[in-house]
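Have a look at these structures, which come just after this line.
Read the figures in this text as sums done on the coordinates, not as results from a lab. The structure displayed is predicted, hence computed values, not measured ones. Cβ atoms are built from the backbone, for glycine too; each structure is taken alone.
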Structure 1
Amino acid sequence: METLWFMIVAVMVAAYVVLDGFDLGAGAIYLGVAKKSDERRKILRAIGPVWDGNEVWLLAAGGTLYFAFPLLYASSFSGFYLPLMMVLWLLMLRGIGIELRAHMVNPVWLGFFDLIFCVSSILLAIFFGAALGNVVRGVPLQADGYFFEPLWTNFRVGANAGILDWYTVLTGVIALVTLTAHGALYIAVKTDGELSQRVRTVALWAWPLQLVLTIVGLIATCYVRPMVLDNYKHHGIGYLIPLVVFGSLSVMIYAIRKGLDKLAFIGSALYIVGMLVGAAFALYPVVLPASTDPAYSLTIYNTAAGRHGLTVGLTWWIIALVLALGYFTFLFRMFRGKVRLEGEGY
């Protein structure tokens, strides 16, 4: 049951990054590619019907973590209190930027909310990437299962590392570039004309950087935490994950050059899933490594809830998943196709 719930949490996190990732990516390129007010409205209309629904997966992943691995939830949410508050404020500001812009006609306020939407999207992508970097690198867990990290110290990886160091900043940059390309490809699918050409160009230029950063990130991860390769050495099936990652990158560049926007977007989604599954596979059964003493690391076994609770919860989770998948299928089918500017709002 512990392994099953570990996989469930991983799936929900991957679903959030793939779905809300294109919202964040669209926000990151918003001011750069949308030159006119109508083009900005197109981007907002492309994500308008789905962006808040996509964030449900973040709430669901947090709720599932609280239910299945309560000690992990308590430890991580207390240790990462400061960055979590920053993420919460960025999520609120991003929502304000999207929603209030539709009710403003003053160009000063329009520019203000456009800036809020773009900057908060960029910072969220970086913070989420840095959060994953912290999990992979490890945190200074104590014997009681708790820890504290300052926002930064000397930017070096070591015993006194902060939430931000050179490695977590690197993972934050990887996340930003990845989600920028992901969002650009989604906007290419949903729009046409000059805007579609511009975002396709953004994805084309981001691809070489994404490839280089992927390779550099893998090397840096092996340097910072060599034991991430242990599961790959013991279970050969894990080597399929790098094939998926680099295969999806190949699909992306082929599809972008051929103008196959939907195929390129699917390739980007597979890349994101491959990277997250690769991280989860490398860490298993550890859910939060300790940089102080490996014996203090939190695993699926010493943080999981009782077996009876996990078994009963699985039934309700399956019911909720079926309802959520049904809703999202209906939502994306209802708003399929290119966006139009007729009417008001999004």
Structure 2
Amino acid sequence: MNTAAYIHGVRDVRIGDIPAPVPSAGNVLVDVLAVGICGSDLHYYKDGGIGAAVISKPFVPGHEFCGRLVADVETRGLQRGQLVAVDPATPCHHCDWCRQGHHNLCPKVVFIGAPPYNGALTHQISVPQNSLFAMPEGMTPDQGAMLEPLGVCIHAIDLAKPKLLESVALIGCGPIGLGILQLLKLSGVGKIVAIDPQAHRLEMAMQLGATHSGDSPSAAVDHTDGRGCQLVIEATNSPDGLSHAVMASSIGGRLVLVGIPDGDAYSPVTAAEARRRGLSLKFSRRMGDVYPRAIELVEAGLVDVDVLVTHHFDLDGTPEAFQIQADEQPGFIKSIVRPSGA
């Protein structure tokens, strides 16, 4: 038997036994080395679900992960012992949305680590061979696990289409926000106003290239001569995220919402504030086929994912990892669980 970390219900994570995985046709076993705890995992922990994806029985979370192959995968040219990252999403590739290129919106997707599919917070897992991405020499398991959240950041930037020298408000400086910040710097935007209530996260944002910072959306107005920012990217868990994004924006501004609000609902938004600005709004969900770009960005040193990881735990420490992250303890940004204890 393997052991795994199960979410039983709201703020209830326990370590328990799980049957040893048996790979079906087209799948392969992976020894799990590193698993990131994502903001969406926290919603299962704090709220018991996200929308229709509700915990009806104990399940194993974990969709940001990296491991070593237990066997060769000849069809992919991969060898036993090779370090691989795993895209947790397997879309159907046949529905209208998949045919239009919206794989991240496929309603038939099988997503590792989202109910009812168990995830990677265990020692060994069976995964689709087509979901594997070989890690370049020199990259680490932590970096492999961080490719999934970096992919979320890439997808958000693809939707935002940042323009040269335009002003940007980044609301939320957690792992996703700080990843997006690094991509914004690469895209050549102008002012970047980082907004977060936690001082240590704002400090990290400034280190990574934000030009201004503040603890409320008024900072975006203050640092743009009262105009607001042309592009606003929201990456928080706050129900006020949408209203804050509106208040930080300029006339004709563009908003991209990446975060998932606690309670799965936004606080009321003053319609006049959004309407009179003529705002454009996009919602970002997961990602498309972005792993090759994520790997290239990390391998080339263009994005630093290591700086975002502040805490490590072994598998038995997973309950503590969830509690610390949910409570947003000072100094915390991102945790990685290492089931092997390495």
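Tell me which of 1, 2 gives 0.75 when you compute FRET efficiency 1/(1 + (r/R0)^6) of positions 191 and 303 (r between Cβ atoms, R0 = 25 Å, to 0.05).
Among 1, 2, the structure yielding 0.75 for FRET efficiency 1/(1 + (r/R0)^6) of positions 191 and 303 (r between Cβ atoms, R0 = 25 Å, to 0.05) is 2.
Of the structures labelled 1, 2, which one yields 22.1 when mean count of other Cβ atoms within 10 Å over residues 239-246 is computed from its coordinates?
Computing mean count of other Cβ atoms within 10 Å over residues 239-246 on every structure in 1, 2 gives 22.1 only for 2.
Name the one structure among 1, 2 that semi-axes √(5λ) of the Cα gyration tensor in Å, for residues 143-214 alone of 37, 13, 9 was derived from. If you can, show how the numbers build up before the last one.
Working: 1: 37, 13, 9; 2: 18, 16, 9.
Of the structures listed, the value fits 1.
Tell me which structure, out of 1, 2, gives -7500 once helix-only ellipticity at 222 nm (-39500 (n - 2.57) for each DSSP H run of 4 or more, over all residues; to 500) is calculated.
For helix-only ellipticity at 222 nm (-39500 (n - 2.57) for each DSSP H run of 4 or more, over all residues; to 500), the value -7500 is produced by structure 2.
Using relative contact order in percent (Cα under 8 Å, 6 or more apart) as the calculated read-out, with 18 as its value, let me know the right label among 1, 2.
On the way: 1: 25; 2: 18.
Here the read-out was taken from 2.
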